[in-house]
1. Ranked on distance in nm of label points 7 Å out along Cα→Cβ at positions 171 and 195, which label among I, II comes first with the largest value?
2. Work out which structure the value 1.00 belongs to, where FRET efficiency 1/(1 + (r/R0)^6) of positions 139 and 211 (r between Cβ atoms, R0 = 25 Å, to 0.05) was derived from one of I, II.
3. Please state which of the structures I, II yields -12000 when helix-only ellipticity at 222 nm (-39500 (n - 2.57) for each DSSP H run of 4 or more, over all residues; to 500) is computed from it.
4. Here semi-axes √(5λ) of the Cα gyration tensor in Å was calculated and came to 69, 30, 14; which of the structures I, II was it taken from?
5. To test your reading of the models, identify which of I, II gives 0.90 for FRET efficiency 1/(1 + (r/R0)^6) of positions 43 and 219 (r between Cβ atoms, R0 = 30 Å, to 0.05) when calculated.
Structure I
Amino acid sequence: MKIIILDDDSEIRSMLERYLSMQGMNVRAVAQAADLYRLLSREPFDLLVLDVSMPGEDGLSVCRSLRASGETLPILMLTARGDPVDRIVGLEMGADDYLCKPFDPRELVARIKALLRGRQLSLRAEVRSGEAGCIVFGPWELDLQKARLRRDGVEVEIKPAEHGLLRALAMHPNRPLGRDKLIALSKEWGAEVSRRSIDVQILRLRRLIEEDHASPRLIRTVWGTGYIFVPQAPAEPALERNT
């Protein structure tokens with residue numbers, strides 16, 4: 001689990017880094033919103049622990065900005081305030097959970113694990129799991145374990161770099177991903193993707209999986225950011241579609 005923390009209190013950051021690391025989590029901690037945005041554009045994370053009360057851009061503003069940009073990262077908010085109105089506002093801004101300071105670190109860990117379990121179990125209407133280790137979108141089936149791609153059950157040749165890039169996109173549907181983050185995700189799975197080659201590889205992917213690569217619907221450009229994968233629902237039997 002890769003966790004990022006935004007809190008302006010250096011003692012809390014240090015405590016959370018130590019404790020969460022002892023629980024087997026990979027932890028990064030920053031003090032300012034600008035550093036958070038920079039890291040999120042470059043690296044993949046599984047969850048954000050976000051302090052509400054901070055000078056400058058506070059946690060509520062950060063949460064609102066992330067959700068407005070399409071960021072689906074689970075957010076757990078921390079606050080020293082116990083006012084239920086603050087908690088409700090945070091949840092309405094897009095936070096997934098809320099914990100008041102002071103808190104028991106064991107409860108924080110339990111909540112983090114619960115959020116991540118919930119995310120893994122949540123079903124997206126656009127993407128469903130096919131066989132074990134596969135992602136299905138439209139007529140396509142991406143085999144994550146064997147690095148294969150099939151259309152309507154027929155295997156289609158795909159290079160390792162393009163497979164790694166498609167995997168990174170397909171595992172984060174409807175979420176804008178910067179080039180640096182796509183490269184980092186691809187390299188985690190052994191694909192050789194560089195900043196110089198990524199746009200060329202995106203073009204190759206579009207030619208491979210899009211009905212019209214000149215007007216892509218699956219892999220779309222997000223100007224100033226990178227790319228977003230917008231999957232189509234898998235085809236259903238005609239009888240089910242007509243009901």
Structure II
Amino acid sequence: MVPIIVGLIITLIIIIVVANIIQQHRERLAAETRAAIAKQKAIIDETEEIILSLILLPQNAEVVEILYRRCLNAAKIIKQLKPELKSINERLVELDYQLKLSVELASNQVASEEAFILPDNEQQLIKVLQCIKKLRAILKSEQTKGIIDAPTFMKHDQLLDAMQLKINIESLFKRGMQAFNKEMIGSARQYFQKALQTLIYHPIKNEYIEIKKTEINEKLKEISDMLINTNTKDAENKAKSAEDDLDTLFQPKKKW
């Protein structure tokens with residue numbers, strides 16, 4: 001009788017332990033699923049935010065296509081992870097429609113940085129720069145995952161890089177001109193020199209870079225000429241002051 005009771009107790013303990021292990025496993029899987037779904041939702045939210053921000057940039061339907069495909073892929077993963085989620089089917093239909101629409105637009109459009117006009121508002125300029133940086137990171141991520149090929153990535157990344165360069169150069173040039181107009185010649189020269197060095201060492205060369213290099217070199221020459229003239233005048237004033245001092249020293253003494 002005792003061995004039977006002991007056996008039943010041991011069996012009960014084993015059942016409890018196994019049940020706890022199974023429960024912990026289920027909880028871990030549920031937690032991993034929630035984390036995975038949250039990650040995909042974050043991808044969708046981030047990407048849709050970037051799509052809305054594209055209004056600040058020249059139209060590029062091919063990039064929009066890449067972004068909607070990213071959203072759709074994330075939604076499909078959510079569907080696999082949690083098929084019973086009611087709202088996911090509607091999102092899949094919506095994203096699939098947006099993707100097809102962007103594919104049609106992309107087939108009839110050629111992207112170019114030449115249409116890029118910098119906003120005058122400083123806050124909007126910061127938003128544009130943030131949008132470009134995020135978009136470049138997303139494109140790199142999609143290329144790393146094999147979603148887009150290397151030539152496609154390079155094409156759009158170079159366009160975005162050209163826009164980013166233009167923002168940096170025009171910002172430096174604007175600050176340089178502001179300092180120049182306030183006769184803060186030293187600060188102006190530093191801004192212009194920094195802009196020029198950025199252009200010189202930039203790996204991609206285009207018409208904008210060459211035009212801007214010429215414009216900045218002209219301003220630096222103007223500053224250099226101004227400094228030479230200022231130094232010459234200072235030297236002349238010092239020489240005249242010294243001459244006046246000598247005249248005063250050697251002039252005839254007045255008799256009292």
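1. Values: I: 2.3; II: 1.4.
Of structures I, II, the maximum of distance in nm of label points 7 Å out along Cα→Cβ at positions 171 and 195 occurs in I.
2. Details: I: 1.00; II: 0.35.
It must be structure I, since only it matches.
3. On the way: I: -12000; II: -29500.
Traced to structure I.
4. Details: I: 35, 20, 17; II: 69, 30, 14.
Derived from II, not from the others.
5. Working: I: 0.90; II: 0.10.
The correct label is I.
Every number here is computed from the coordinates shown, using simple stated rules; none is lab data. Everything quoted here is computed from the prediction, not taken from an experiment. Cβ atoms are built from the backbone, for glycine too; each structure is taken alone.
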